[in-house]
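Participant: See the structures that follow.
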Structure 1
Amino acid sequence: MVPNVVGEKLQEVGIDWIAIVDHNSTKNVRVFKNTLKKYGIEVLPGIEVQTLEEVHVLGYFESIESAESFGDFIYSKLPDFEIDEEHFGYQLLVNERDEYIARELKNLSFPVNLTLEQVVKELKKFNAIVAYAHIYREFGIVYQLGLIPESLKVDAIEISNFRKHNTINLDNSLPIIVSSDAHNLDSIVKPRMIVECESRSYVELLKALKGLDGRRIIIEPQNDS
């Protein structure tokens, strides 16, 4: 997906705030953030890290600079294996005109050389909001480990399949966030989660997750089949 096409699609479905959380990389975040401003869409810089346990963890950052610094750190923890582009596809970097400017040859689909505990701790060092990604799907923490560790302090759990929201029975009080986890345009649909806040910012999202000062997360009922 390229930024201007994504911007048009987001406008079409009524989304004005998104997170860019590429797999083990932050190299396209700045371009998307700059481009989507033209469409009135704010971008929260982020990343999705795959741990040694094959668990996906999301990190949301206060600034592009923090996200890119963390992305550089994660990149250094990836194994030095080039991607088989014919088999896995191309990992492309783009510019604000939707042009491909480079290919990433290190395989971003591999787990990094960090445990789940280490990834969470490193994200916290960068002051990131930390969430377990798509917890019931493959590479989600419940799917992979069968539980949510009480010893690791994260900020939220994420669900990509909205229907799971009504069947959650977890012995914790972690806030729930819902996303499309979109890997293609068809997966970008009308928003299922509303953040009631004063501005589209990292600070306001954190307040909403904690229910502070009247901020809150609202998960909309899903009526489609």
Structure 2
Amino acid sequence: MVYYLFKDRIDRKVQIGKIICLARSYKKHAQEMKSEITEDPIFFLKPTSAVIFDGGSIIVPKMSNCLHHEVELGVVIGKKGKNVSQKEALNYVLGYLVALDITARDIQSEAKKKGFPWDIAKGFDTFAPISHVVLKEKVANPNNLDISLKVNKKIKQNSNTSNMIYSVERIIEFISQIMTLEEGDLILTGTPEGVGEIVNGDILEAQLDKICSLKVNVK
């Protein structure tokens, strides 16, 4: 079992549930990946075994020769919900975090060429580094947060969640129409432009506005 870390509530213990990850949720990232922008969100799932925390290490799998970084806003669900409206969506949020969606880009590219699912490219152990959780009461507006990533102290991704194609409320509404959201579920809301390769020895530092940060290495 994997549990969240909370910045302000050390007595809080919530088990991590489904990890639901959006693709193509920033226009400029969709353009850099030469991908179509869709009216509705596109998402896939990661296993909880992919989770590591601040100070952890991303392990390069033997099956891949090309890993990419993708920094993302994470939304932690606080209570069970089905067919949640946008108006009520934030009532189902427990808190927020900053995360990395690590991708084996070579495996993903090959799967795309063949028309295969590309879950393998996203699902390796250590491919979901996450920070501690900041309770939603500390965040005025999740749709207006600066988000950035440094690799070896150089800025690689730098944007704001206001640039997402879909708001947090819209994302929750859409996903809850398809599957029941439960306490502990984590939604990774997609990455802005600037994704790129990481290699053994790299140090990654992700920042979500002034509320939380994450530092991991690659080995």
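Participant: With Cα extents along the principal axes in Å coming out at 43, 39, 36, pick the structure among 1, 2 it was computed from.
Facilitator: So the calculation was done on 1.
Participant: Ranked by relative contact order in percent (Cα under 8 Å, 6 or more apart), which of 1, 2 sits at the highest value?
Facilitator: On the way: 1: 18; 2: 33.
Comparing 1, 2 by relative contact order in percent (Cα under 8 Å, 6 or more apart), the maximum is at 2.
Participant: Identify the structure, out of 1, 2, from whose coordinates distance in nm of label points 7 Å out along Cα→Cβ at positions 122 and 194 was calculated to give 2.2. Write out the running numbers ahead of the final one.
Facilitator: Working: 1: 3.8; 2: 2.2.
Considering all the candidates, the number was obtained from 2.
Participant: Quick check on the output: 1.00 is FRET efficiency 1/(1 + (r/R0)^6) of positions 98 and 146 (r between Cβ atoms, R0 = 35 Å, to 0.05), derived from one of 1, 2. Which one produced it?
Facilitator: Structure of origin is 2.
Participant: Follow-up. For which of 1, 2 does helix-only ellipticity at 222 nm (-39500 (n - 2.57) for each DSSP H run of 4 or more, over all residues; to 500), calculated from the coordinates, equal -7500?
Facilitator: Computed on structure 1.
Each value in this text was obtained by applying a stated rule to the coordinates, not by laboratory testing. All of these numbers come straight from a predicted model, not from anything done at the bench. Cβ atoms are built from the backbone, for glycine too; each structure is taken alone.
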